[in-house]
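What follows is calculated from the coordinates using simple rules that are stated; it is not laboratory data. This is a predicted model, so every value here is computed, not measured. Cβ atoms are built from the backbone, for glycine too; each structure is taken alone.
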Structure 1
Amino acid sequence: MFHAASSLVPSPRSPQNQNDQHDQSRDRSVERPSPRPAAKRDAFFDNAKYLAIVLVAVGHSWEPLKGDSRVLQAAYMLVYAFHMPAFIVISGFFSRSFDGSPGRLKRLVTGVAVPYVVFESAYPLFKRVVDHDPQAAITLLDPYYLTWFLCALFIWRLTTPIWKMVRYPLPLALVMAMLASLTPNLGSDLDLQRVLQFLPYFVLGLCLKPEHFRTVRRRSVRIAAVPVFAFSLAFCWWAVPRMDTGWLYHRASAQELGLPWWVGPAMQLALFGCSLLLTACFFSWVPGRTMWFTALGAGTLCGYLLHGFLIKAADYRGWFDHAALHRPLGEIAVTVAIAAAVTLLCTPPVRRVFRFVMEPKMAWAFRRDAAALARERETREGQETREGQETREMQEAREMREARRAKAEA
C-alpha cells in the first residue's frame, strides 16, 4: 500500500539543506505507484492444458480406426474416461473468480460466445463444401461436433456465482447429473445432456484450491498412478465388448442407450469416481516446470477448435478408409501426425492469425461501465490534483531558496 503524499513529501516550511531538491524528487518517485507486474502463468496448468488437448485430438483420430483393434478400443476408452474431465476441472478452477461483473461478462461473450457462434456456423459450412452435403444445417441451438464444450462452458460459467453461494455444490451437481442421465426427453437443444452430465467436473474445479493440485503431484501419487493406469487399461480391454462407449460421451440417457432408467444414476456415480481417479493420476504425471510445450498451453482453444477441421476433412475424404492406417504402424502414424498438428495449432503464430475470432476486442459492441468511468474520472482528477500540488510545492520551494539567497547576498 502507498502512503499519502503528505507523509512522503516534506513541508516547504520545514528546515531544508542543499539536498532538498534531490529529497523531493526522491520522495515523489516513491509516491508514484510502480507498474503492477504481470501475473506469472503457472507452468503446471499450461502443461496440463496442452497435454489434455493433445489427448482430445488423438482420441478423435482414433475413433474411425478403433473398430479393427481391441487394444486401440481399450486405449480409446481409457483416454475418454479422463481427458475431458481433466480439461473441465481446469476450466472450473480458473472460473473461480467469475462474479458476473460487466468486465467478466464481456470476456465471457468475446472469449466463449463469439467463438461458439463462429465455429458453430463454420463446421456445417465446411461439411457443405468438403463433403458436398447441402443438407448440413447451421443452427446455434444444436452444437455441432466440438462446439458443445463452448456452449457448456458458457452455461457453467454463468452459473458460477450460484455454485459459489450454495453450501454443498458438488453433491448438488452430482444429483443434477444423475437426474439428467435418466431423462430421455431432455432434448438436444444446447446439448443439455452433456452440460449437466459433465457439470460435476466443472463444479469440482470451482471447489479446488492450489494445494489440492500440489497434493496429487507428490512422488508417492506419481508412483501409484503407474499400476492404476495399467489396471485401468486392462479393465478397458475387458470392457470393450461389454460396455457401450456412449457412456463416456455423456450425451445420452440410460433409456437412449437401451438400459433401465436406474442404470443412469449408478453409471454417473461410477464414471465420476473412475474419471476422478484417472484425472488425479494424469495430473500427477504433468510436469510442474517449464517445458518446451509450456507456452502452447495458452493456445489450447485454437488447437481444440481447429483440429476438428483436420479430422473432419480426413473423414469426409475417406482417408481413414485406407487399409494401411488400420494396422499398428498406421495407427501410430495417425497418432503422431495429429499430435504434431494440434501442437502446431497451439503455437503463437496461429493464435495471432485467429485472434480476431478467439479473442476479439469488440469494444464497439459494449457500453462503457458507469462505475468504471467514474473510477477513471476519479483517478484522472486525483492525478491532476497531485500534479498541481507538486507544481505548487516546487514553486514554493524555489521562492524560498531565492529569498534565502537574496537575504544572504544582502
Structure 2
Amino acid sequence: MSAEVKTEAVQPVRLRSLTWTVFVPMVLYGTGAGAATPMYALRALDLGASIGLAGVLVALSGLGMVVADLPAGRIVARMGERGAIGVGSALGVIGVLLAILAPNLWMLAIGMALNGAAGAVWGLARQTYIVAVVPAADRGRAMSTLAGSHRLGYFCGPFLGAVLVHGMGPSGALWLQLVTTVLSGAAMVAIPSPDGDQVVGGHTLRSVVVENIGVLGTLGSAALLMGAVRAARVAVLPLWAAHIGLSASATSVVFGIAGAVDVLMSYPAGIWLDRRGSRAVGVPAMVLFAIGFGVLPLTSSILGLGAVAVLLGLANGVSNGVIMTVGADAAPDGRRAEFLGAWRLTHDIGMFAGPLVAGAISAVALLSVSALALAGAAAVGAAAMYRWFPGAHHPHLAQPDPTSA
C-alpha cells in the first residue's frame, strides 16, 4: 500500500469570501436548472411519451447521479475540485444538447442520464471544497448558503424560463440551462485548490464503503428517503399540472413562486442547523413533505396546486443543506472525497427511485396514488431522521454513532 501524502493545513475562511468563487456561480447553475427541470417532463410529452413514461424518463437523471457518485469521489480525489468541475460541466453541456436536439425518446433519455452524471460530479466537488475551507462550527450555514445559492437560481430560473418557453416551447428553458452551465462551470474552475498538490494513496472505494457501512446504512437510509421525495417533487408537480390542464408557462410560474419560499428559508435553516442539529431540521422537513404530497390529489386548480407547491417548497427550504452537513460531519479524515461520494450515493439512489417509482405507479394506477405513496415515504423518513440524526446537544459529529437513538 502506497503512503499517503499529507497536505498542508487549510486556513478557515469567512463565508463572505466565497461569494464570487462559489455562491454566485451556484446561482447561475441553479438558474438554468430551475428553468429546465419542470420542462423535461413536458419535453418528453412533446416527443410522444405518456404521463407514466415521462416520469420514468425524468428519473433517468437520478440514475445518472447514482452511476456517477462513486466515480465522482475518485475524480475529485485525483483531479481536485477544479478539474472535477470541468469534467462535470462538459457532461452537462453534452446532456442538455442531446435533450434539446432529441428526435426521439431514446436520445432524450441519454441526455437526462448525462445531466444526472454532471450533477453528481458538480455536487461532490462543491461539497468537498466547502468542507475543506469552512470551520465545522459554521458548516451548517455554509452548506445551507451553498444550497440556497442553487435554489435562488431555481427561483429566478422558472420566471426567465417562462418567457423563453412562451416563445420556443419547453426547449427554450433547456437553452437557458446550456448557457448557464457553461458560464458557471467557467467561473468555478477558477477556484483555488484547498488542498494544493495531493497524492492519493492506498484507499479504495470498496474499503471506504466497508469501513463506514454502519453510518451509510443508518444515516444513509434517511438521506435516501429525503432524496426520493425531493426528486419526486419536481417530477410529479409538473405532471399533475398537465393533468389538471395548466399551460407550460403557468407551470413555470408556479415553480417560481414555490422557489421563492425555498430560497427565503435557506439561511435561517442553516442557522437552525448549526444551533439545534440536523434532527431538528430534518424531521419537520419530512413531515411537511408528507403533508404536501398527501393533499396534492385534492387540488384541481392553479391556486390549489400553487398552495401545495409552496408547502413543498417550504419543506425543501427547511431541509436546506442538512444532508450535505450530516455527510460532511461523518466524513473520515484522509478519505473525505471517497466517503462523500458513497454518502451522496445514498441520497441520489433516492433521487433516482422517487420519480421512477412515481412514474411506475402512475403507469399502472393513478398519479394521485403516486402522491400518496410519496407521502408515506416522507413519513418513514421523518421517523428515521428522528432516530439517527444528531440532535441539539451535538449538532456536529465527526463520526456519528449509528446505534444511537
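Observations on the structure shown:
- When Cα Rg over 2.2 N^0.38 Å, for residues 246-357 alone is computed for each of 1, 2, the one that comes out at 1.41 is 1.
- Of the structures 1, 2, the one that 0.40 was derived from, the read-out being FRET efficiency 1/(1 + (r/R0)^6) of positions 150 and 254 (r between Cβ atoms, R0 = 25 Å, to 0.05): 1
- Ranked by Cα Rg over 2.2 N^0.38 Å, structures 1, 2 are led by 1, which has the greatest value.
- Among 1, 2, which structure scores highest (criterion: FRET efficiency 1/(1 + (r/R0)^6) of positions 94 and 222 (r between Cβ atoms, R0 = 30 Å, to 0.05)): 1
- Which of 1, 2 yields -20500 [helix-only ellipticity at 222 nm (-39500 (n - 2.57) for each DSSP H run of 4 or more, over all residues; to 500), calculated]: 1
- When distance in nm of label points 7 Å out along Cα→Cβ at positions 310 and 334 is worked out for each of 1, 2, structure 2 gives the greatest result.
- Parent structure of the calculated result 20.2, given that mean count of other Cβ atoms within 10 Å over residues 174-181 is the read-out and 1, 2 the choices: 1
- Mean count of other Cβ atoms within 10 Å over residues 70-77 - highest-scoring structure of 1, 2: 2
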